[in-house]
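Every read-out reported here was derived from the displayed coordinates using simple, explicitly stated rules and does not represent laboratory data. The model shown is predicted, which means the values in this text are computed figures rather than measured ones. Cβ atoms are built from the backbone, for glycine too; each structure is taken alone.
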Structure 1
Amino acid sequence: MNVNDPQGVSDTLDAATLDGLRMLSDDGSNDMLFEIIDIFLDDAPARLIDVAAAVQAGDATAAFENAHAVKGSAATLGALRLAELCRQVEAMGRAGDVSGAASVMASVQAEYERVKAALHAVKAAG
């Protein structure tokens, strides 16, 4: 984190990806970007709870499906570390063995908290 980036946005979110999302609005506003952020912030917490519950229950299919959903949404917003961590859980789920996923889930949750703060900072900056 640096002084010009107090919320760690540049350490957490890929700037080029965010710029690409900003360009989706014809009028040059951030409306489309903010809508995508809001959808992610509304959907991801429940998905992450479902991933954690599936991992705890040993339900590889549910872990795969929910980790896949969060991975895609995170990647869309440029949260590449979160996407990579979810990819790891997704791969375990695809392989049918989530016994090692509990340790990754702690990292997933911590990274999600960083992403959430960064996304709120993006919205606050307008």
Structure 2
Amino acid sequence: MLEKFGYEGTFQEDEEPVNTIEADIFENIQNSTLIIADMTEHRPNCYLELGYAMALGKRIILILDEKHRSEELVLPSGETILKDRLAFDTRQMKYTFYKDEKDLREEIPKRINANLKMIRKSAEI
């Protein structure tokens, strides 16, 4: 998907570790132009890596499976409400929610293109 924009995507789980896994992840983040972070499973390590990318000033695209956006809670009164599952610290950030892989493949190129335009524009300044 990134190739059509002239970039190469890297997935940590596809790479053989050179150092420790954590060191390799941080090195990949440092060397990346754009980060796409799947926050669907709310894994603590993803929040650490996201924070590191933010501290480095990286452009970030957050994605989340729509099914994991909220959960039903039953109150003591018996009333059912939907509780937002977005983490407090990232709730204000722009997420790309997707229903399935087809939906994701349609939305991600739009977000990549918009972010790459911003990256190119800031490089001109």
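For Cα Rg over 2.2 N^0.38 Å, which of the structures 1, 2 scores highest?
2
Of the structures labelled 1, 2, one was used to calculate Rg and Dmax of the Cα atoms in Å, for residues 9-64 alone, giving 15.6, 47. Name it. Before the final figure, lay out the partial values.
Numbers: 1: 15.6, 47; 2: 10.8, 29.
Of the structures listed, the value fits 1.
For which of 1, 2 does mean count of other Cβ atoms within 10 Å over residues 25-32, calculated from the coordinates, equal 11.5? Numbers along the way, then the final one.
Numbers: 1: 11.5; 2: 14.8.
This value belongs to structure 1.
For structures 1, 2, calculate distance in nm of label points 7 Å out along Cα→Cβ at positions 57 and 73 and state which one comes out highest.
Of structures 1, 2, the maximum of distance in nm of label points 7 Å out along Cα→Cβ at positions 57 and 73 occurs in 2.
Using relative contact order in percent (Cα under 8 Å, 6 or more apart), single out the structure from 1, 2 with the greatest value.
If we compare relative contact order in percent (Cα under 8 Å, 6 or more apart) over 1, 2, the biggest value is for 1.
Suppose helix-only ellipticity at 222 nm (-39500 (n - 2.57) for each DSSP H run of 4 or more, over all residues; to 500) works out to -25500; of 1, 2, which structure was it derived from?
The value was obtained from structure 1.
Once mean count of other Cβ atoms within 10 Å over residues 17-24 is calculated for all of 1, 2, which comes out largest?
That would be structure 1.
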